[in-house]
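Q: Below are structures written as structure tokens.
Throughout, read-outs are computed from the coordinates displayed, never taken from laboratory work. These figures come from a predicted structure and were not determined experimentally. Cβ atoms are built from the backbone, for glycine too; each structure is taken alone.
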Structure P
Amino acid sequence: MNRTFIIIKPDGVRRGLIGEVLGRFEERGLKIVAAELRTIDTATAIDHYAEHDGKPFFDSLVSFITSGPALLAVLEGSADTWRTVRTMIGATNPADSAPGTIRGDLGLEMGENIIHGSDSADSAEREIGLFFPNL
């Protein structure tokens with residue numbers, strides 16, 4: 001089994017979409033092995049988005065992800081779980097996301113696009129370690 005990491009961002013939590021989003025993953029056969037509702041602190045957000053440090057949108061990323069509770073979760077599947085999850089999530093910009101994807105069906109705008117998912121096996125390992133160090 002391999003694992004990946006997701007965040008249902010503060011906009012998804014505010015809109016009451018936790019059940020809808022997690023349900024899609026469970027329907028696909030993925031197992032939720034860890035989940036926690038938490039407001040991400042600034043230091044952790046900076047670590048999480050370190051690859052974007054110095055980019056014009058970095059401060060707004062950190063500000064948004066720390067703006068309220070988010071649902072952090074680790075999903076487990078049989079192979080390339082991160083790839084399956086990213087396909088289900090859709091393009092970063094909801095306007096570019098296909099119908100049937102989470103962002104395509106539920107996303108409203110680029111800045112508040114409901115969900116983050118690890119973009120590689122290495123990212124999944126790093127992010128799981130950052131948010132669930134005892135897992």
Structure Q
Amino acid sequence: MMESAREALDRFGTDRPFIIGVTVLTSLVNEDLKEVGMLFQTEEQVNRLAFLARESGLDGVVCSAAETKLLRTQLSDDFMLVTPGIRRQEDVSGDQRRVVGPTEAIQNGSNFLVIGRPITRADSPSDALAEFNSAVSIVR
């Protein structure tokens with residue numbers, strides 16, 4: 001399926017959109033994977049799925065920033081790591097279980113941060129966005 005998606009977009013050459021797979025949702029932990037019949041721990045499953053995505057020709061994966069440090073040591077720098085579950089210490093984690101702060105996510109090797117509720121549900125979304133941007137710009 002992943003190879004077919006890549007092949008379907010190859011006709012666009014360098015103008016094609018990126019193809020990003022999904023590893024393990026940031027709302028899941030080891031116990032959740034076991035409950036649905038997965039035999040591997042979260043980190044191992046993320047690793048297996050990321051390598052499968054790369055071997056299938058995808059441009060990257062969605063994964064928790066908790067796993068990006070390990071993935072970055074094993075995958076090329078041009079393989080994109082898109083990381084949801086980005087939270088500041090004062091943010092409510094909600095259903096997100098494997099959360100990481102924005103600075104640590106970038107230091108771990110995340111290429112793109114997905115930050116939703118900590119901004120959209122903030123008393124002042126523009127202030128929250130500015131704070132996240134500031135944290136990211138310090139690392140860059």
Structure R
Amino acid sequence: MKIVLVAAVALIDADGRVLLAQRPEGKSMAGLWEFPGGKVEPGETPETALIRELHEELAIDTETSCLAPLTFASHSYDDFHLLMPLFACRRWKGIVQPMEGQRFAWAKSQDLRNYNMPPADLPLIPMIQAWL
């Protein structure tokens with residue numbers, strides 16, 4: 001089974017809320033809410049991929065020193081296995097903007113389960129709640 005490496009982030013604002021992005025139409029699992037991030041390309045570290053993805057998808061900039069490793073997900077889907085390190089980030093430059101037409105929500109940690117998420121994201125919620 002193919003292993004896909006995806007880096008994700010729990011962006012945490014000054015009020016302790018976590019940013020969720022809704023997967024846009026045309027993508028697999030469209031309409032589900034997820035932690036922002038994306039695939040790690042050949043030659044990239046998860047941190048480098050996340051910095052690139054945050055710039056491309058959210059129009060914000062951050063640095064490796066602002067990304068704290070938090071936990072990871074390991075989940076088998078029908079046609080691939082997802083390995084997804086999750087980082088926490090409280091510092092970035094810019095204002096979050098939907099560069100790919102996606103919707104966003106700033107959610108309190110206790111409300112994260114109210115969002116319909118992909119199966120791989122669900123086990124990350126208790127870790128985020130415990131950390132916050």
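Q: -3000 is what came out when helix-only ellipticity at 222 nm (-39500 (n - 2.57) for each DSSP H run of 4 or more, over all residues; to 500) was calculated for one structure; which of P, Q, R is it?
A: R
Q: Right, another one. Using relative contact order in percent (Cα under 8 Å, 6 or more apart) for the comparison, can you identify which of P, Q, R gives the largest number?
A: Details: P: 36; Q: 21; R: 33.
Structure P comes out on top.
Q: Kindly point out which one of P, Q, R the value 2.8 was derived from, the read-out being distance in nm of label points 7 Å out along Cα→Cβ at positions 3 and 115.
A: Details: P: 1.9; Q: 4.0; R: 2.8.
Answer for the origin of the read-out: R.
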